[in-house]
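Values quoted throughout were computed directly from the atomic coordinates according to the rules given, and no laboratory measurement underlies them. None of the values given here were measured: they were computed from a predicted structure. Cβ atoms are built from the backbone, for glycine too; each structure is taken alone.
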Structure 1
């Protein structure tokens, strides 16, 4: 595929949490589709490694160390996209945490940390990205959500609230920004076995054998992958999705429309 045939040729994207998991998979896919990518992550090693991988496939990338809890860091990341690549067309709010906690076990510190990363960070980034997208005549914002943002589970209290808030923010901005041709969508990526997720399951007594059998019982017979989410994000970032905004996009093989117990969280 030559440069003129790539769906995202000439576009500039900012991806948070780009050092691993869905963020890395998304950044690689957007770059392969022709986009220049500003990689934002708290961890320098992962972000720089993703940048190296993009360069190796002939893409353009720049890493900016970013703590999404800090507004100035978010502003700096947006400005870095403009400085390095000339503007901003796509924002992927992917950085997030998902430790378990029930209502009774949730401390004020835990609550504040969860909402700061999962909800306040996307707010900061949207706040500073939207004016630049207006200058470009439009853009696309993709918020990485969760099935738990639609309801939740007992041991994911604060996480579910943060993702529910992100869904409301998505819908609000989709309406508010439609006349600016800025599209805002909410992706449910499904159950992705990142390194962090595997470690969480291990701490809850679930080993690799349990995960293997659990994956086989899921819709379509497997867990989702970062590449599954990346394919959807690439579509939402492209002009092919010009009329898609305010949507909840289920990329979870039907997981979100089944009645799942809390043991599946």
Structure 2
């Protein structure tokens, strides 16, 4: 089953666009200093994809993303004590089991909400309704140094990835799910390195132009015991290995009273020594 949904792309290839990250709250929204365009894309339900059993390296689906069962004992993802005491250990065990990696380092948890009033009350950010990837060939290594310090030089010499563990906090997701592009369908020329500016950090992300060869997927009616696991950086080829670009999308068939989407995403390094 497929649907048509709009996604926001760069209007054309440009050198070094600037992405201004949103802040938490009611009016959270991103800004970009270059013209953007909204394109209607065909998005297939990945629960029914023909190669559902296709496995790439390290137990992940060859597309760069997959849906997996991952129950948790945590109920409040704004409770930092519960995150520190319970969830990080759960995520580490999950990632080691799924990927076979030797080491996990978790460095971020981000809660998002699509409803402005919820965002204001919870002081969280909006779903990222923009086609992007979180890291560039350069910024993946920079992120490693920022988070692993003195150990980063040694770890940069082995194979590592940055992965996102994305969990819905509503049951089920009725609108604004994540749409992900099969990494095998991405031309490297589709990807444009952009400067990412936030009040406390300057880094890089990848934005994208549309290509009719891109194959887009989402997972229908996700529930909290399920997570999306997807790669956002791979040190293979010096970080040049394409990872899945992604975006939150509005579902045209969503009911008018759809439950606002809430989600939590955890970012982690996984190392293969």
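Each of the structures 1, 2 was assessed by distance in nm of label points 7 Å out along Cα→Cβ at positions 224 and 256; the largest value belongs to 2. So FRET efficiency 1/(1 + (r/R0)^6) of positions 120 and 168 (r between Cβ atoms, R0 = 25 Å, to 0.05), computed for just one structure, reads 0.75; which one of 1, 2 is that? Among 1, 2, the structure yielding 0.75 for FRET efficiency 1/(1 + (r/R0)^6) of positions 120 and 168 (r between Cβ atoms, R0 = 25 Å, to 0.05) is 2. Given 20.4 as the derived value for mean count of other Cβ atoms within 10 Å over residues 40-47, which of the supplied structures 1, 2 does it correspond to? Considering all the candidates, the number was obtained from 1. Just checking, which of 1, 2 has the largest value of distance in nm of label points 7 Å out along Cα→Cβ at positions 152 and 232? Largest calculated value belongs to 1. Assuming -13500 is helix-only ellipticity at 222 nm (-39500 (n - 2.57) for each DSSP H run of 4 or more, over all residues; to 500) as calculated from a single structure, say which of 1, 2 it is. Traced to structure 1.
Using the calculated result 32 for relative contact order in percent (Cα under 8 Å, 6 or more apart), pick out the matching structure from 1, 2. Corresponding structure: 2. Hey, mean count of other Cβ atoms within 10 Å over residues 24-31 derived from one of 1, 2 reads 27.2; which structure? Checking each candidate, the match is 1.
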